[in-house]
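Asks: Structures incoming, each one as structure tokens.
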Structure 1
Amino acid sequence: MNKSCRIDVRPLTAVLDQPLTLRISGLAPEQEITVRSQTKDEKGTPWQAFGTFIADTHGVVDLSKQAPQSGTFTVTDPTALTWAMHPEGYDIDKPVPAFEKRKLEPLRFTITVEANGEDLAQMEFSRQLLPPGSDIIREPVVGRGLVGTLFYPAEVGPHPIVIHLGGTDGGLNEVRGELLASHGFAVLSLAYFGIDPLPPELAEIPLEYFENALGWLTEHKAVDSRRIGVYGYSKGGELALLLGANFPQIRAVAAFAPRSVIWQGLRRGRVTSSRTRGGAPLPFVPIKFSIGILVRLMFGRPVAFRASYERGLKDRRAVEAAAIPAENINGPILLVSGENDAIWPSTIMAEMLIDRLQRNNFPHPYQHLKYKGAGHVTSIPYLPAIQMRRGLVFSYEFDSNCQANIDAWKALFAFLKQHLY
């Protein structure tokens, strides 16, 4: 190590969705260095990001003012050392595992400064889901056949509540719930498939399940049932809009990578609806898979499903029957999409929703944030968010996608605070 080289990261400990600053001093003027960040996800997979920089005439590299000469990111942003991470041995032509973060423990990162194959300095910092000394209560949901976790401030309520709905990963994801709760909301992270005793696949999920969840919240002393919002992303974005359209007690809806219609469920061996009501499948639009897509899946090649959904949208009769009646939502709506979404055409479907609201003289505020160059805008900001996960291509402009996630997350809190407080 070089004793003159110093790394200054601020803050050393903070909530996961807070930015950082990073400054390196004690270098030779115009010295070339590599700044490398490393961590491991919950499966033990090592991840890293790096950038090569040239020190200024004072021997300083400030990542808030300088973009790298090369590396895993291209922008002037010190937080890129967390969001621009890739698994070690990353190959763009092969499926890449998701960054596994489902537990509530802090994440620890190591920063190393290198030059000419030598480590000049090293330090660690951490990111956690709640501020130090937080008094957030974590309460598992019990009864009514529900699987979920309620997070809420210990201070006297009742508090506005946000129902958090995940996407095709399934199971119970508490990380976003606790992170949302760190901003002062009560949050119900609600699973709806992929975990016992719920259905194993995302198909024919009854709306009555969510009606039960709303009833449970209404009876909870910490929750203000007059201020219920719902936030969903990916397949959960479709669900958030559908719930808002069917249950008037929901007073605000935020849908990331939204869908304007109910699509087919993800069930092996049978094409059916994602949702049911009264025991009957709701109308849905089938996904039109091509032979090429099926071949790529068979051989483990990365897949972009967008064209399959675009073909489905050409079936006008099915689209009309399965359209989500967003005009029935009893409050404001926030839609977030990336124009380069390679999973499905979320920007097109968000615009279909906006058109429907306008045609029906929707009385509440609505907003569509669409990000040029961004893809499937669903990731937690400042976590690794590569273009592909489990073999699915999410977008083609990596930096744009990650920065869109950061901006959209801030917009989400502004929306919820404006309309639920």
Structure 2
Amino acid sequence: MKALLTLLLVMLVGCSAPSVKVAVTNPTDAARSGEMVEVEVAALGLTEGAGLVVVDAEGVEVPSQITHDGKLIFRADVEGAAKVIYTVKEGETADYQTYACGKVYPERVDDIAWESNLIAFRAYGPALQASGERAFGHDVWLKNNTELPVVEARYALELNPETRAKIAELKKTDKKAAKELAASVSYHNDHGNGFDPYKVGPTLGAGATALLDGKTIVYPYCYSECEILDNGPLRFTAKLTYLPTTIGERTLTETRTISIDHGSFLNKTTVCYNGSEGDYEAMSGIVLHEKAPRTTYNAEQGYVTYAEPVEPAEAGELYLAMYFPEGWEGAEDRFWNKGDDKPKGAYGHAAVYNTLSEGEVLTYWWGGLWNKVTAVEVPTKEAFDALVAEVVAAKKAPLQVEVVAE
């Protein structure tokens, strides 16, 4: 009987899934909660192509994702100056709730819209450019009362064919009823979990980058090609390519890659221009919607913050930020010059300048939060600035991830 039990134990051990330990170390004294970490899948030494499951020290599965660039990502909790061990094993993951995701909406002039659990964004596509509407930068959609995805439902409500047909019919007979019905489905109105009050137009919106031709901003207009590389549950990544831009006698093509993680209100973005040798000046900016903008430039830490009221007046405030890990060559509140195209309601940009070479990659983060967001407490710009400073400090001293021997 004892021999039989021993044989069964050996068989069970032999059938257990291959696994490896991963140590996550916090190099700071501040506790880090829900921070995304990543490890190269190739460094794990597990079966190529196998599913990977992450479990914590108590054996509880932690939501994870394998990204397009071969990384295993998951959110870690580590006390200050501490180390936590996670186990990665081959196997089939549970069904995780998706928090970071996005989609192209050809039914809405090729918008690409994406979100984390905290906020949502969109960029405009070729169908909008073909229409002649001038919208260049990044848009912001506000979220509250939920951390679940909201964007797809908002588009579905706004663009429902039957509702649109009913609105068109009412416009012929009852314009007031048509207006009320349109308002009841519009994503520009808050139906309980946020809305889109942000104005972009021919500006850089919430943190896009453009080339400069002297003092003139050469806006990239709308993307021409879009490839979604990661689509949840924890990370969304999209690669956008733009039509060639002419600066003097030079022609450059921009490639922009944007990603956002569960738990983040900032998009990691890389911008690269190819096509002509030499150096050129680029400007990253947040459009200023106030005559006396409330901007903060922290050159030492490399971030900019800005606050503006949300319309209607009772809707609170929107806080926006950009972070440049390599700093900048110049930064200012840049107001329109005489003769500039001056979009209605816009006074200029919170601008950051950098000189780049052809093929050089500019990496930075941009995004923001609504002060009514329920998942994070940011009642004031001062609170938002403190949060941005905390996030920047974490990025400067990231959690250290190492595959360790059994």
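Bear in mind that the values in this text are calculations on the coordinates, not laboratory data. This structure is a prediction, so every number in the text was calculated from the model and none was measured. Cβ atoms are built from the backbone, for glycine too; each structure is taken alone.
Asks: Where does the value 23.1 come from, among 1, 2, when mean count of other Cβ atoms within 10 Å over residues 135-142 is the thing being computed?
Replies: Numbers: 1: 13.8; 2: 23.1.
Only structure 2 yields this read-out.
Asks: Quick check on the output: 0.05 is FRET efficiency 1/(1 + (r/R0)^6) of positions 31 and 143 (r between Cβ atoms, R0 = 41 Å, to 0.05), derived from one of 1, 2. Which one produced it?
Replies: Working: 1: 0.05; 2: 0.95.
Source structure for this number: 1.
Asks: Follow-up question, since we're still on this one. To test your reading of the models, identify which of 1, 2 gives 145 for volume of the Cα convex hull per residue in Å³ when calculated. Mind showing how you got there, number by number?
Replies: Values: 1: 145; 2: 181.
Only structure 1 yields this read-out.
Asks: Can you spot which of 1, 2 the value -7000 was calculated from, given it is helix-only ellipticity at 222 nm (-39500 (n - 2.57) for each DSSP H run of 4 or more, over all residues; to 500)?
Replies: Working: 1: -7000; 2: -5000.
So the calculation was done on 1.
Asks: Now for a different question. Quick one: FRET efficiency 1/(1 + (r/R0)^6) of positions 119 and 151 (r between Cβ atoms, R0 = 35 Å, to 0.05) came out at 0.30 when computed from one of 1, 2, so which one is it?
Replies: Numbers: 1: 0.30; 2: 1.00.
Computed on structure 1.
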